[in-house]
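Just so it is clear, none of the values below were taken in a lab; they were calculated from the coordinates. The model shown is predicted, which means the values in this text are computed figures rather than measured ones. Cβ atoms are built from the backbone, for glycine too; each structure is taken alone.
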Structure 1
Amino acid sequence: MSSSPLLASGPFVTDGGLETDLLFNHGFDLPEFAAFPLLEDPAGVAALDAYYDQYAAIAGASGRGLLLETPTWRANPDWGTRVGYDATALDRANRSAVALVRRAGERAGLDRWLVVGIHGPRGDGYVAGDRPDPDEAADYHSGQARSFAAEGVDLLHAMTITTPEEAIGVVRAARSVDLPVAISFTVETDGRLPDGTPLGEAIARVDAGDAPDWFGVNCAHPTHVVPAFDGGDWQQRIAGVRPNASTLTHEQLDAMEVLDAGDLGLLVSSFDELRPHLPGLAIVGGCCGTDARHVAALVGA
């Protein structure tokens with residue numbers, strides 16, 4: 001179990017592949033893979049409510065706490081501009097997202113639940129891109145962090161981060177508004193970040209720059225994460241895993257026009273192989289291609 005005070009009442013369950021579920025299983029159009037514009041559409045809000053209610057039910061059935069993570073992975077300036085959102089509109093969307101997941105927690109009536117403000121990478125989560133200056137990255141992510149802080153989230157979580165430098169920037173943005181923060185990296189099939197950095201090295205570099213409360217891994221099949229493990233102490237810093245359903249590479253998934261929901265049995269068995277390597281594992285959810293069925297199986301609900 002993680003030593004973070006926020007996770008002391010764990011373990012926790014969180015949600016699955018929000019965007020792929022809504023896009024492929026429910027027929028929603030998500031320009032630029034952005035879910036947050038659904039917050040301004042009554043049908044979208046209803047779909048999001050139903051989506052989060054599924055995971056609240058899984059938390060209740062499994063006796064776990066619930067992390068309610070906002071649908072805001074694309075709600076940052078560069079991606080927001082692509083779908084017609086300026087800074088004012090993004091602030092409104094991020095705040096609305098917090099209100100939506102908080103209502104889901106209140107509906108669930110669980111004893112243990114946390115509201116989490118989600119950040120995504122400035123670039124494409126499947127491509128490394130340029131290495132930013134950490135202070136520049138902090139400035140970039142600060143607006144979203146301020147919106148989340150104003151709404152009183154319990155935690156800021158940046159997912160599918162591809163470089164240590166951007167991770168350090170996100171941590172600095174969170175600390176500037178006095179928020180706890182977690183960083184989840186994604187890895188390729190060899191257990192390395194998209195830029196080739198070994199996962200353990202990336203975690204060590206971020207801890208040496210500005211350490212988050214904990215780390216996670218997301219958007220990679222468990223069989224892609226296992227090669228990263230070398231027995232180092234850094235593995236104790238990983239508190240959350242949100243795997244992809246598919247064993248395909250990021251490049252292959254990017255080119256897919258249909259959903260690869262993966263082999264559920266392989267997902268569960270390979271995830272179980274991760275557990276002995278992660279003594280601090282406290283959060284289980286899913287990422288691309290997963291839905292409530294996958295997450296329920298991963299936590300034995």
Structure 2
Amino acid sequence: MIGGGPSGLTAAIYAARANLKTLVVTGPMVGGQIALTYQVDNYPGFPETITGPELTGLMREQAERFGAKFLENSVTSVDFSSTPLKVRVDDDEYEAYSVIVATGSLNRKLGLESEERLMGRGVFVCATCDAVLYDGRKVVVVGGGDSAVQEALDLAEFAREVVVVHRREELTACLCLTERADKNERIRFIRNTVVQDILGADHVEGVRLLNRGTGEEWTEDCDGVLLAIGWIPNTSLFEGQLEMDEKGYIVSPGGVDTSVEGVYIAGDLNDTKYRQIVTACGSGCMAALEAERYAREKMSE
């Protein structure tokens with residue numbers, strides 16, 4: 001498995017439990033994006049709140065119990081041109097009948113120091129995951145596309161006020177979403193405006209805004225900042241190895257398959273719509289079952 005988020009960890013559990021020799025190359029951060037979430041309330045089986053690192057830590061323990069090995073490093077290159085498939089980590093090369101790519105995606109960022117410092121402390125990327133934390137509070141949503149407006153609508157179920165800040169005058173979200181947001185008394189839009197900085201020492205306290213047309217700067221107090229300006233798939237490693245679309249996502253002919261036999265995808269690379277822990281785990285399960293089937297067929301040849 002290349003990637004140590006919920007999908008890669010789930011795939012590791014299934015593969016190791018099937019008595020396959022299983023290696024998980026986690027990358028720089030075990031747990032993936034969920035490692036930045038400090039309160040998980042919607043993962044089945046945990047009636048009490050659990051943190052993202054705690055949840056993925058338990059997944060890792062479960063995979064290790066079945067014999068999975070973990071390498072907390074990054075893959076430097078792959079060669080999927082022949083069997084066995086080859087994965088290189090620095091000077092070491094690993095061979096496998098099957099590889100599961102679960103490298104996930106990164107949310108596009110504003111490029112602010114404060115954004116990094118306050119991630120998980122008021123800066124977040126998923127309303128479905130964290131909206132309940134902002135019950136009765138004020139949240140700024142950055143973005144103007146479908147995702148941003150949908151996130152604003154989801155947040156408005158809990159927050160007392162949601163302010164959508166978009167750098168252009170016109171939103172790019174579909175009319176059906178913008179009409180719903182316009183009718184929601186808890187949502188307001190600030191257009192042609194960019195976020196200059198996110199304010200707060202240990203948690204978000206506000207944002208400094210700049211109107212691109214007038215040059216006016218001001219501070220908008222808030223309790224949270226949701227970034228909804230798009231996602232970047234972590235797939236550069238597979239350029240020339242796997243078929244990709246124009247956005248850099250790996251093309252899947254069906255389910256979790258890729259253009260190369262024996263290579264499967266899971267997590268955000270497989271699910272670009274919902275991006276939830278539980279759906280990531282589901283695709284990790286599917287990828288592992290396919291990888292097991294393929295590997296056993298190759299071993300029997």
Structure 3
Amino acid sequence: MFYLIQLLNGVQYGVLLFLLASGLTLIFGIMGVINLAHGSFYMVGAYLAYWLVKVTGSLWLAIPFGLVIALAIGVVLETTLVSRLYKRDHLYQVLLTFGLILIFEELRSIFFGDDVHGVAVPALLDYSVRLTDTLSYPVYRLFITVVCLALAGAMVLVIHKTRIGMMVRAGSSNREMAASLGVNIRLLFALVFAFGTALAAFAGMIAAPISSVFPGMGNQILIICFVVVVIGGIGSINGAMIASLAIGFADTLGKVLAPEYSGVAVYLLMAVILLWRPQGLANKT
């Protein structure tokens with residue numbers, strides 16, 4: 001039963017990581033933008049949850065308000081800054097998004113200080129399911145898993161079964177041809193960037209009750225997100241899901257079975273997969 005709990009933790013961590021990494025892989029794979037500030041959007045979501053819960057008194061109210069703010073941030077950043085760098089070298093993108101990290105961290109320090117904060121688990125989900133006489137599992141973690149899996153399924157359906165998904169895939173394959181066929185690439189890219197921003201912020205908001213809200217939290221998750229993108233294959237949502245779950249299991253079980261080597265478990269997994277499939281798990285070429 002102990003290992004069942006660890007497997008559940010691995011799934012929960014993996015699907016939460018998928019929410020983060022899917023936005024990053026869409027932005028990287030479709031727009032060709034190396035967004036080092038993606039982890040900062042996760043931090044922004046967590047701090048929005050902390051602030052809006054204090055204002056509204058409810059996480060259920062804080063999340064929709066936070067999503068609107070996150071979408072607005074994404075649209076503003078894409079239209080005013082990121083859109084100017086599409087045809088430039090990746091170095092400019094790295095410098096810009098690294099600068100955004102510094103800006104977000106400074107704004108966080110100004111508005112919220114440098115202390116560690118907490119967000120309460122909603123009362124409706126603040127209990128545990130008893131598995132044995134001595135072991136139980138928090139319902140809120142199960143809630144996170146279900147929500148993330150539902151969003152993953154919805155995302156796959158939208159990308160593969162809808163008109164806007166068709167435009168996203170067309171823009172990813174050949175943006176010039178898609179533009180010549182009438183696709184508004186500028187609007188499409190703004191929507192993709194805003195959607196990626198909102199996904200990262202949403203991950204931060206729902207993770208806030210189980211992980212403290214603290215300075216620099218986005219920087220810690222950013223590296224793992226890039227590992228997911230590399231393992232899964234750039235631009236692949238399906239690959240991001242597979243890679244996220246693999247990393248979730250590797251990280252969780254590594255801490256249980258070999259805690260002294262747990263810090264390298266994820267990177268060892270990446271090395272093995274890239275030796276086998278250098279193009280990533282989901283890419284065919």
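Observations on the structure shown:
- Comparison of 1, 2, 3 - label where distance in nm of label points 7 Å out along Cα→Cβ at positions 246 and 262 is highest: 2
- In terms of percent of Cα pairs over 27 Å apart, the structure with the greatest value among 1, 2, 3 is 2.
- If helix-only ellipticity at 222 nm (-39500 (n - 2.57) for each DSSP H run of 4 or more, over all residues; to 500) is computed and equals -25000, the structure in 1, 2, 3: 3
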